[in-house]
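So, here come the structures, one by one.
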Structure I
Amino acid sequence: MEELGTSFVKLGQVLSTRPDLVGKDIAEELSKLQDEATPFDFVEVKRVLEKELNSTFEEIFIEFKEVPVASASIGQVHEALLKNGERVAVKVQRPGIVDQINKDIIIMRYLAGMVDQRMPGLKYYNLPGIVDEFERAIKKELDYNQEANNAERFRASFEDDETVYAPAIYREFSTLRVLTMEYVEGV
């Protein structure tokens, strides 16, 4: 799955949480998949940010660390300083990832259908259904607006709890492919 790329790694991660579908041994093996990826080039980060935020880089940020804090299969996170002096974490979606995932889902659908037709013993697993479930899940993950909504709901739910802290979302600097939030030190 690692050799097949982003979508297949994500599918493996989803399946690792479903031992009822793939069995305990396979689920344990799939849980070893790492969600780490080589960072994409800073030139691309800047291009995505300017396009998504309809502004020049210099109009938004005083400082922007080129080396990401974290990099994963769908995007990466950079530390930055907004013009207003606020320290933020900026999550930027990997260029071309939506097209790649859409192509991978077509391949998954084809393979699941073929297995379903040619291997009757595996019909129990409902591979086409698994691909459908995976597609719904990954499309949600690709929508940073949905992630922002969830983060704001979480923050509101725990606003009176001193033991939980959730970073604020900067909506004016967030889009479908960019998510900007308060930078918080810690795990």
Structure II
Amino acid sequence: MPQTSPDFIFMLTNQDRTVADAAERLQDVLAAGIRHVGFKDIGLPFDKLLGLASAIKAAGATLYLEVVSLDEESERRSAQAAVDLGVDILMGGTRPHVVLPVIAGRNIGYYPFPGKIVGHPSKLEGTIETIVESARHLTAINGVSGLDLLAYRFGGDVEALMARVCEAVAKPVVVAGSIDSPERRSPARRTSG
């Protein structure tokens, strides 16, 4: 289901970690008029993440937390961090059965990763077909609001992957994975839903 004007989410991160000077960078991001801002659940102590979350919310921006977890228990802790931080949208992770009970009743959107996610920084493995099938499976789960597609961490045809996933599901798709240049941002804007 294509969206006519996709939003850009500015992540205060580098190499899948929240950057040390995130609070300073946040001021520039908000001054530029960006209203979708997020960070990862690693890289800074929790009290610093709380400060970032408060500043983002106080500015009227939508707050995103992207999970960096390689096992079930760290994903559960990340989901609890999302609750404690008061995020609007929890992105990433691969275990809805772990996350959904933690965020139930909290008015938090949940966008897990489709496909097979490996390593840190995360990479997306599989074929376009297996990733599309994973996307269909995830979006059929009650409580999954959309998808966090690590398209630019995929080793194949990135534009074809984005198009196929967006065509296959009726929920929003956030295209992610080191979108750090105008060349990467343009195709993502055309295909994200």
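Here are some notes:
- Comparison of I, II - label where distance in nm of label points 7 Å out along Cα→Cβ at positions 17 and 137 is highest: II
- Value 0.93, calculated as Rg/Rh (Cα atoms, Kirkwood Rh), assigned to which of I, II: II
- Value 1.64, calculated as Cα Rg over 2.2 N^0.38 Å, for residues 65-112 alone, assigned to which of I, II: I
- A value of -12500 for helix-only ellipticity at 222 nm (-39500 (n - 2.57) for each DSSP H run of 4 or more, over all residues; to 500), calculated from one of I, II, originates in structure II.
Only the coordinates and a few stated rules stand behind these numbers; no lab work does. Computed from a predicted model, the values in this text were never measured in an experiment. Cβ atoms are built from the backbone, for glycine too; each structure is taken alone.
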